[in-house]
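So, here's a batch of structures to check.
Just so you know, all these numbers are worked out from the coordinates, no wet-lab data involved. Just so it is clear, the model here is predicted, and its values are computed rather than measured. Cβ atoms are built from the backbone, for glycine too; each structure is taken alone.
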Structure 1
Amino acid sequence: MKKALVHDWFSVYAGAEKCVESFTNIWDDFDVYSLIDFLSDKDREIILKGKYANTSFIQKLPFAKKKYRNYLPLFPFAIEQFDLSEYDLILSSSHAVAKGVLTHSTQLHICYMHTPIRYAWDLYFQYLKESNLQKGLKGLIAKYFLHKIRIWDISTINRVDYYIANSKYIAKRIKKIYGKNADVIYPPVDVDKFELCEKKEDFYLTASRLVPYKKIDLIVKTFNELDKKLVVIGDGPDMKKIKTIAKTNIEILGYQNDKVLIEYMQKAKGFVFAAKEDFGIMPVEAQACGTPVICLGEGGTKETVIDKITGIHFESQTVNSLKKAIETFEKMYDEFDFKLIRKNAEKYSRKRFEKEIKDYVENKYQVFVDKELNVKKSI
């Protein structure tokens, strides 16, 4: 079968790109399509095995490398310009518009969905607030274009034959927004890169991009009220804000390479995670080190962190809720089994993901081919 792989955009090596890496590990004969492709040589070799994606006209627009999100209103039109009519199978990796490629009735389109478009649906009001777009002319324009994207997004629902969600949480969102059932295959986590460490030190760790929805400021504010050491790893637009509010018991290290991050994950008494994520790779990576996780009991972490066994859930994104969870964590700390925590993380390995994806796609394709043959015979 002739195969096309469609991804929203290639700019950095993040969670969605880890999935694409696995897709190209399984099948090395994909033709790849994406709105833009500005990968570094190193990332390109890992994700696309050295290939370049077929890109849209957005690739050539001014400042597209760093400001491609500014062209959001053009994304639906751009993704529809890819001519995929000669392919038997289309596999889309979508958290924005990739699922909206045009397909016809003799093609099988399977979408691995990281999330329906966040800023058009669930995070719409949060996005407007954080971007200061609630009022004024700019706000009116933003609201109009996001309204149009929602209409377009709904119009593309049936361009996909099968949806795969990266968590039960996302499957529920797909059902709510699109009215479609989705099978769940958890994304790949490179658990083999993280070794179990049972000798913990007396500090907590949080690591993330420092952006508003990750709620690092909430974690810092909570530890400001506790006599406990917190290490913060990561960089981003909230860095100045976090440095300003952090007290002396909080050490902010900024960006660190993987080696340093893993060492801190291994030694930390606990890993703190306050974001409501679609899946959340870092809490699984921390568990792969045998480190228990304190996390919000919503979203993907509700599924990957087992409450009072591999970590502690807190109920809401408030200082009081997180503070109570840390107090519970301290009281039952000696009950945590670091080897069991590591074992839980192994359920999300890359090897497992690649087997499940391969079996799923090939089975669905075989069913599709059989149906096509039966149709032809009946004619």
Structure 2
Amino acid sequence: MSDWTLTPSKVHLNHGSYGSVPRAGQDMQHRLKARMDDNPCTWFMGQFALVATARTEIADFLGVRAHDLALVHNASAGVSTVYNSLVFAPGAEIVTTNHAYGAVLEGARRIARRSGGSVRIAEVPLDADAEAACALVMAEVTSRTALIVLDQITSATARSFPVEAIARAASALGVPLLVDGAHAPGVLKAPVPDFDGYWVGNLHKAACAPRGTAALVARGAFKDVLHPLIDSWGFPHSFPESFDHVGTQDVTSWLAARTAFDTIERRYGWDAFRSYSKELADYGSTLIGEAFTAATGEDASADVGMPVGPLRLIRLPRGLATTHEDSHAVRAYISDRLDIETAITTFGGQGFLRISAHLYNSPSDYEIFAEKAVPELAKLARNS
């Protein structure tokens, strides 16, 4: 029996957005839901203790201390927790980059408006190396900077950022750093960088935990100000114990996460996953990129400066997915007409294909895309 329950008629190349939960993880969550529904009074009275245990298990997977980690439902919830816990002085500025995730950027703008401040955006070229990226981000820091928000691995552009170097530079200025590590768990062997500040990460992508599982890590004096977005019975406690009390929220995804992690470690090995997925992403991006170039006469390669693991970016034909809204339309076209699930992104008015690789992928998945989707997208571009 396969470890995966993905629809076999579809080609799945978008683990970077929504991962496939191993069958064992799904089964564990179903059993936990049955226990919850069998006796909700007993379940919810003791749920905070179950959450504390899950928090320890997830901290172990991420390689951090349990008392530095709280569980949240997604990375955006973790970001919002930080935004709403910090006190911003009038006119405070938040620094981020042009690679920031849309929801994270909008949250920063909302918080900045509340204090009469602003968001400063570092314009980092797609092909910037670590030194250039660090310099461009820190060049936006002023005496008004209250927070730096930095992607560890970017969603739209499938590249990494020099988190450790920027953390050191920010620390020297006394400016807190919030790292959006939504894509890091599972992809990086040590996904949480060693710095005093904030880190959030999703566990439903490459790490394969059930959806609704994410972590907020806080270290140093910065963590003392954190409080949950929703007030509950954790109020006598401080971070992270205050986050263990979540009322009647269904947290079975958190409790089943360890089963998902252990299944991959036992059946394949996490190091083997990282090696396999990188090699497969290299193969797939080269094959598809060359197919686009041959079909359009345009160079489809994309130099992202700091590439990472199983994510790759390929330039789409001119005129496709030039806006965020158009990128969704192209993605839906590929899914509905060609039975291929992938990610289409936009950066600087240029559309890109973002492919992912995981254990359930094989070279034939990328060969199918090159054979079926590339000619269709080239034709779509010519007719647009």
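18.1 is what came out when mean count of other Cβ atoms within 10 Å over residues 231-238 was calculated for one structure; which of 1, 2 is it? Traced to structure 1. Can you say which of 1, 2 returns 21 when relative contact order in percent (Cα under 8 Å, 6 or more apart) is computed? The structure behind it is 2. Looking at mean projected area of the Cα convex hull in nm², for residues 271-334 alone for structures 1, 2, the greatest value goes to 2. A value of -0.48, -1.02, -1.17 for log10 I(q)/I(0) by the Debye sum over Cα atoms at q = 0.14, 0.24, 0.27 Å⁻¹, for residues 111-182 alone, calculated from one of 1, 2, originates in structure 1. Assuming 144 is volume of the Cα convex hull per residue in Å³ as calculated from a single structure, say which of 1, 2 it is. Only structure 1 yields this read-out. A value of 61 for percent of Cα pairs over 12 Å apart, for residues 207-262 alone, calculated from one of 1, 2, originates in structure 1.
Given 1.1 as the derived value for distance in nm of label points 7 Å out along Cα→Cβ at positions 23 and 39, which of the supplied structures 1, 2 does it correspond to?
Checking each candidate, the match is 1.
Comparing structures 1, 2 by FRET efficiency 1/(1 + (r/R0)^6) of positions 255 and 351 (r between Cβ atoms, R0 = 25 Å, to 0.05), which one has the largest value? When FRET efficiency 1/(1 + (r/R0)^6) of positions 255 and 351 (r between Cβ atoms, R0 = 25 Å, to 0.05) is calculated for 1, 2, structure 1 comes out on top.
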